[in-house]
Every structure is written in structure tokens, then in C-alpha cells.
Structure I
Amino acid sequence: MKVLHTIDRLETGGAERVFINITALLAGRDISTGVLLFVQGGPLEKELDTRLQLHVLHRSNKFSPVTLYRAHKICCGYDIVHAHLRHVYAYLRLAQLLFNGRYKLILHDHAAVTTDVPVRLKGLFRPRYYIGVNKEQTEWAANLIGIDRKNIFLLENTVAVKINETPVQRDTKKAIMIANIRRVKNIGFAIDLCKRMGWELDIYGNIIEPDYYEELIALAGNDSGCRIISGVTEFTGIYSRYSLAIHCSPKETGPLVLIEYLAAGLPFIAFKTGSAAGAIAKYIPQLFMNDFVIGNWARRIPEILNDTGLPAKMQVLYKENFNPDNYIGKCLEIYRNVHS
């Protein structure tokens, strides 16, 4: 069985991080795995496993029939084509329809569900095989999109990271936030929270929305101890510098970074949204909030930090519930079902 994973470009986002993780895990299992990028040069590209067969489409115009046919020819070299993100899936589905592709095409959906059916998932473009990262997505795919339930699979996210052996800082008022600079990440709330508590805050993320970036700079002020840092893609070595992580996006499918905090043993406070949050909250509910009242967050943080056994508990939870070996085993079972 040969598997091709495809995405447009390896930017620093959650879906792209899943792409890096899952392809590395497949390569480690000696599964014949290829990678198709529509465009080269993303910051995470350097993290691709060297054992993978890399294909680059160099797509400059999505309406070019020549480029579409080239994508189809690459896909034809594989039994299963695993497409990340809806627009990537739709492009390859068009190629499959036009050129009669026989490969099995799977949509791995990383987007939040909506009350409407996206145009790129309707009619002939409705996926035959669908992977969701949480139960909300899988139910949405069955009930709203109309995909056969036997072809819908749940594959909750994991991260393939080393357990951090360096204890986190417990006596500094320094917090970390990992989020690309976009309004939907609600970064202003984290800045307001840290200013109220007198904490320093380092925000790591690429500037996606320049206007919002300027708003955040104005909100932070000159002497607030708030920094926005771009260009960092590997965080394992820096988690130990901080006492706390903050995640306050109101809507996520993952969020993947919470699993990284578990592996690092870095206490965090987060709004409860997404599959990872739901899974972690079953065991450590005090890490999650259900509102955006700054006073409530400010009162919860000392409770989290005063639990001296929390970092070790978090790392045990990562090993038991977010084990990459279990994750890739589930993925291979999906492939067997699709390929049969």
C-alpha cells in the first residue's frame, strides 16, 4: 500500500503540524509514503522526514489544466491520497473527476464545522472518505454532508514530541502563547490578562493579519512586557523558560498545542474548545475555562500554579492518552478499511 499526503504549503498552523507528524510516523513504520506540496517554501518544510518521497507541484495558477493533470499523474502513483484541508481536497477531486483517477481520495478535515455545506463538498465533490479530528466533525459529515457512516473516521490529533525532562520555571511571572496573529485567536484577551496580573507574555506566531498585529502592539504598550516573536517553529527547548501557557481562542478543532504543553509538563490555562481540550479536561478540568471573564482567569491561574504535582500528571496523561504509536495504529486501520 502506497500513501500520498498532500497539502498546499507547510505554513506554521495546526493542520500543517499534523501533516508533519503523521507523515513522519508513517515513515517510521516503513509505509511507502509520499508528500505532495502545491507550493514550496513553507517554514515547516524543513521538518519533513527525509525518508519521504517529496513531490512539488509548483502551482501558480489553480485554473491551469496542465498543472491539474500533473497533480493527477502524481496521485496515480499511489493507492491512497490523503488530502489535508478542504480546498486541497477539492482541487484533487476535480483532477480525479476530469482524468478518471482510480486512487482512493480521503479528506482529512481540520476546519470548524458550520451550519452550511461548503460548495467544495457538494454534489460530485462530496467526499467518499472523511477523517474528522473530533466527534462534532464526524457527526456533521454524516448528518449535513451525507457521507456514508462506514466511510467516516475519527482520528483525534497527537504530537510526536519528546517528553521534556527540564522542569518548567515555577517562580517567574512569564507566560507563553503560541498562535498566529489572527483576530480569531483572541490574543488581545491574553494581553489584557497578563497586564492585569503584572506578567510578561511572549506570543509566538506569524503575522497573518497586519492590521490586527498593529492593534495588539498598541494594546500591549511600550512597557507591558509583551513581545510578539515570529519565525520560531520548534518550541520543545523553550517551554522550560515559562511558568504558564495561555490559549484563549474561542473556537478550535484541536488545538494541537495543548498536547505539546502536556508533553512538556507546562501548566496552561485555556478556553475549553476542540477535541484535545475535551479529552484533557476529563482528567485535569482545572486547566480549562468556559468564559472570557478576566477576573475568573486571574483567580484560576494561582490555583493551577500551586498544584506542584501538575507537570508530572500532565506528562503521564500525554503518555497514556496521546501516544503517537496508538495514533498511527488508528491511521493505518483507516487505510486498511479504505483500501479493502
Structure II
Amino acid sequence: MRAILAALCAALVLAGGTRAWEGHDWLTREALRDVDWLDAVPPLPVTTRSDSLQALSPRYAFASLGESPGETIAARVVLERYAGEPDRGPDDDMLDSWQQLYLVPLAGHSSRRYHQSSMPGWSVHFPLTHVAMGAAPERASLYFHAARRAFDRGDPYWGFRYVASLLHYAQDAAQPYHAGATAPVFLLPGDHPPAAAIVMANYHALFQGWVHRRMEDSAFELSRPLRGTAADAFRHADEGVERVAERSRELGLPLFEASVRFFDRRFRKAELESPSFPDLAQLEPAADAEILADCARRALGRAARASRGMLALIRPLIRERFLEPLVPRAAGRPGAP
């Protein structure tokens, strides 16, 4: 037990780099590539943020990634550029729930894993059995309402920045490692459940890093399910994230088992390990690589449908504020989600 506590303490220091997907910009660009109405939105005047969101890290400043006040920027570019914003700090350095002490590796002072997961009690078997974990649905609702307030006050730049963060949580919910914590393959003989959470964290980092490498080298056609897909139909942002996570849990068991076989059992221990270049570059054994790729394609496709669904959910508010004109569909291309 002492070794497990030591590993959990180490997690508090090492927390920070792990996220559900390492390419939210790429994922958003591909998922929304053929959403025509975004191109009809007039250029957005860049403004200085004038509101304050509760429940975010008070130390996060929502920094600009290139544009300056007084300039204009396309709505599509804002969504792509800032879809990864929640991974840059607004979810960190808070103690919002006792659950954070048990979520590895984004635990303790870094509360990102808590805010970017959605795990109902029945899907959790470690580190605490049948205890619902994660606040991603609440986070999505927070940014939905922040976007609504920004559009209502006539500040479309910040409206779209908050929508970008809303897309982030929908995309994270499609990653099985953020939707459930249960798989016998992660349990270690004679160890306590917290050790299994550390094992799971190792394979979580391996899988997402491996997928990112495959995105970069265009292998396994991972981008194919992102394009031209339909939109999920959501009534509310929080309900939408819960639904996406519920579906992504269907991939959990085959993905988790293939991860252990493919990346080797040397990561199956109660110590946090950092993936190496060879780990993320490997393509053998081919059968397990194909299982990982199939799970990734299905999860990415779900992330794309969820992204378009969240955008469709808030589009009436955007139209209401005259931020985009009604335009006919372009011939041969899907219209608005």
C-alpha cells in the first residue's frame, strides 16, 4: 500500500501533459471542414475578454494565440485554434472534488482529468468501485452558457472561443479512456485498485500518443470518419457529453485489452511511465495495431459527430444575433450540421 501511495504522490508532480486527444485543432478542422455556414459568418472583431467564468483556474489568462484586439479573424479559425484551450490551464490547479485524489495522472493540484472525464458509477471499478467520477458534462454546460452570454452582449469573438472549448469536452467524451475506468486487464495480482488506475494511466498515454503519431503520418485513414459525417442531436450540452461518453464506453474493453498486448506488459505496473519514441512509432504486432486503429477511427468519428452536434445546438443563438446569414447549401456538399 505504501508503494501505491508513493506512486499517487508522484502523479501529483507528473500530472499535466496527458489529454484525451493530442490534436484537437486537427480534429476540429477535419470535423467541421464541410460545415458551409461557418464560412458565411462575417469576420469576427477581436476583443479583450470582459467577463469572468466561475469555477475556472483564477491563474489562467485566456491568452491569444496570434490575433490582436482590433484585428478580425474567421469564426472557423477561432474554433480550430482554440479547441485545445481547456488543455492549456483553465481546468488546472483547483481542488473541486475529493475524486481528484484518485484520478491518475491528472490528479491533485492538476484537476484536468476530473474536469475532462465523464464516468458514471456503473462504469467505474477502480480506483473506487461504483463511484461516478468526472465533471465534463458540467464543464460543457459552463462553456455553452458562457458562449450564449458572449453572443447576447454582441461579442462574437469570445462567443466562438467559448464554443471551441465546448467542442473540446464533446471530443474528450468520445475517448474511451475518459469515459470509464474498468478492465480486468489493468488489475495487478495482489494489488489494490489504485494501482490499476496507474496502469490504466500508462496505457492511456500510450494510446493517445500513438494515435497522434498516426494522425501525423496519415496512417490507417484515421481522418476518414471525421469528414462529411452527420451531427448528433443534443438537447443540452451536458446531456450531450453524457451521451457521447456512454457510447464511447462500448469501445473500452477491446481497446484496453489491445493496448496491453500491443504496447507490451512492461507498462503494466503501478509506476507512471512516459512513452518513448519507439513506443509511439511501432506498428507491430499488426493485428493489434489494426484493433487500435479501428477503435481510434470509431472514437474519432464519434468525436466528429459530437462536435457538429454541439455546434448545431448553439447555432440558433448565433443566427439570432445576426452573426451569420442564411445561405443555400453548396452543390454536392453537406450543409450546416
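All of the numbers you see were taken from the coordinates with simple rules; none came from a lab. Just so it is clear, the structure is predicted and the values come from calculations on it, not from any experiment. Cβ atoms are built from the backbone, for glycine too; each structure is taken alone.
With relative contact order in percent (Cα under 8 Å, 6 or more apart) as the yardstick, tell me which of I, II scores highest. Result for relative contact order in percent (Cα under 8 Å, 6 or more apart) over I, II: largest is II. One of I, II was used to compute distance in nm of label points 7 Å out along Cα→Cβ at positions 48 and 232, and the answer was 2.6. Which one was it? Source structure for this number: I.
Among candidates I, II, the computation of helix-only ellipticity at 222 nm (-39500 (n - 2.57) for each DSSP H run of 4 or more, over all residues; to 500) that gave -11000 used structure I. Quick one: distance in nm of label points 7 Å out along Cα→Cβ at positions 280 and 312 came out at 3.4 when computed from one of I, II, so which one is it? Of the options listed, only II reproduces it. By the measure FRET efficiency 1/(1 + (r/R0)^6) of positions 24 and 64 (r between Cβ atoms, R0 = 35 Å, to 0.05), tell me the structure among I, II with the highest figure. By FRET efficiency 1/(1 + (r/R0)^6) of positions 24 and 64 (r between Cβ atoms, R0 = 35 Å, to 0.05), the leading structure of I, II is II. Suppose percent of Cα pairs over 22 Å apart, for residues 72-183 alone works out to 35; of I, II, which structure was it derived from? For percent of Cα pairs over 22 Å apart, for residues 72-183 alone, the value 35 is produced by structure II.
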